[in-house]
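Next up, some structures in structure tokens.
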Structure I
Amino acid sequence: MTKKDIETKILKSSRGSLFFADNFSTYASPDNIRQVLSRLEKEGLLVRLAHGIYLKPKTDEILGVIYPDTEEIARQIAKRDKARIAPTGVLALYLLGLTTQVPLKTVYLTDGSQREIKIGNRTIKFKKTAPKTFAIKDELLQLIVQAFKEKGQKEAVEDFLVKIQPAIQQLEPKVIEKQLPYAPVWIQKAVRKLYKPDNDVE
């Protein structure tokens with residue numbers, strides 16, 4: 001593989017594609033990869049999002065560069081690092097449809113490296129957590145647990161409970177049985193109270 005192959009792969013890719021310098025490790029030496037990516041950035045073909053992370057941008061006449069959402073970027077980084085991530089805080093509420101506020105700073109728990117990446121006016125923070133956090137493998141239940149944690153036990157009152165119940169209803173019974181016990185006890189109690197198995201629904 002040569003430097004030309006790196007350029008060809010990027011040119012053939014669709015706009016909006018993300019690239020990591022690591023993607024090209026079989027093509028050339030790290031220095032050569034860096035030089036090629038740097039040149040393509042200067043030519044306007046790539047936008048450098050953070051160290052080793054590049055975007056082949058879509059552009060809009062008014063908005064300029066259209067960046068992928070932080071969820072997509074975070075998932076791509078996790079995939080590259082072979083790490084697990086879990087959205088927390090306001091992002092968990094947003095992904096569950098419990099708030100329309102799009103967070104500019106998103107925080108993910110990870111069993112990979114702790115780091116913070118700035119992308120435009122947004123920030124993605126990966127916060128190292130204990131592996132037991134990922135004992136909850138179901139993504140929906142993980143979001144629900146993080147949403148409860150964001151609200152806090154005292155603030156998880158009727159209005160919040162009514163809004164989150166439809167998401168809880170989508171959980172599989174086996175997830176409630178096998179994975180919910182890994183959540184804090186107060187969240188377990190709240191979820192079990194709100195969860196109505198199909199045969200219990202009038």
Structure II
Amino acid sequence: MLYRLGLATAFGLLTASPALAHLDPSEHGSFAAGFTHPLFGTDHVLAMIAVGLWAALLGGRAVWALPTAFVGAMIVGFLLSLAGIPLPYVEPFILTSVVVLGVVVALALRLPLGVCAALVGVFGICHGHAHGGEIGSAGELSYAGGFVLATALLHAAGLLIGYGANVATRNDPAWAPRIIRSLGVLTALGGLYLAAA
């Protein structure tokens with residue numbers, strides 16, 4: 001059942017229309033524009049949920065450290081963008097983040113916590129820079145508050161999926177990592193699909 005839900009979710013994310021990715025701040029408000037920016041961008045959704053999945057696999061301090069590193073670095077990337085400081089290859093790095101995070105989840109890769117946090121932080125900077133580059137007429141603080149909240153919720157969704165897999169398979173605990181790792185494979189494939197599209 002959980003496997004089918006994962007497949008349906010992945011299919012829905014990969015077929016979502018990118019035209020809905022950005023709301024007009026003058027019509028919907030700066031907070032709503034910021035909140036929907038990551039939610040309607042398939043690349044953002046996949047990467048941010050993967051951070052939560054990886055944190056759930058690692059457990060312990062990673063549960064808060066990886067999402068915090070991503071969000072903190074994302075704010076730095078946003079500020080760099082607002083300051084007019086360019087970052088090369090932001091969009092390719094965002095697509096790379098989807099593939100790499102999917103692969104580390106698929107492999108259940110266990111690295112020192114600082115290395116894991118640094119990796120998600122590098123990707124967070126790119127995601128934040130992209131948010132800043134598409135701010136339009138939105139107010140900076142409201143827009144940032146929106147995308148920070150949306151990102152935190154996507155990380156939480158990844159964590160909840162991980163914990164849900166553990167609860168659903170408590171009679172056979174070996175299945176939980178397999179389910180989470182399968183979602184990592186789907187994430188990586190989703191990133192490759194987006195890169196080829």
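If we compute Rg/Rh (Cα atoms, Kirkwood Rh) for structures I, II, which one ends up with the highest value?
The structure with the largest value is I.
Compare mean count of other Cβ atoms within 10 Å over residues 113-120 across structures I, II and report the one with the greatest value.
When mean count of other Cβ atoms within 10 Å over residues 113-120 is calculated for I, II, structure II comes out on top.
Which of the displayed structures (I, II) returns the greatest value of relative contact order in percent (Cα under 8 Å, 6 or more apart) on calculation?
Structure II comes out on top.
Matching task: -12000 is the computed value of helix-only ellipticity at 222 nm (-39500 (n - 2.57) for each DSSP H run of 4 or more, over all residues; to 500). Pick the structure from I, II. Walk me through the numbers before you get to the answer.
On the way: I: -12000; II: -26500.
Source structure for this number: I.
Can you spot which of I, II the value 15.1 was calculated from, given it is mean count of other Cβ atoms within 10 Å over residues 65-72?
I
We did not get these values from a lab; they are worked out from the coordinates using the rules stated. Values in this document were obtained by computation on a predicted structure and should not be read as measured data. Cβ atoms are built from the backbone, for glycine too; each structure is taken alone.
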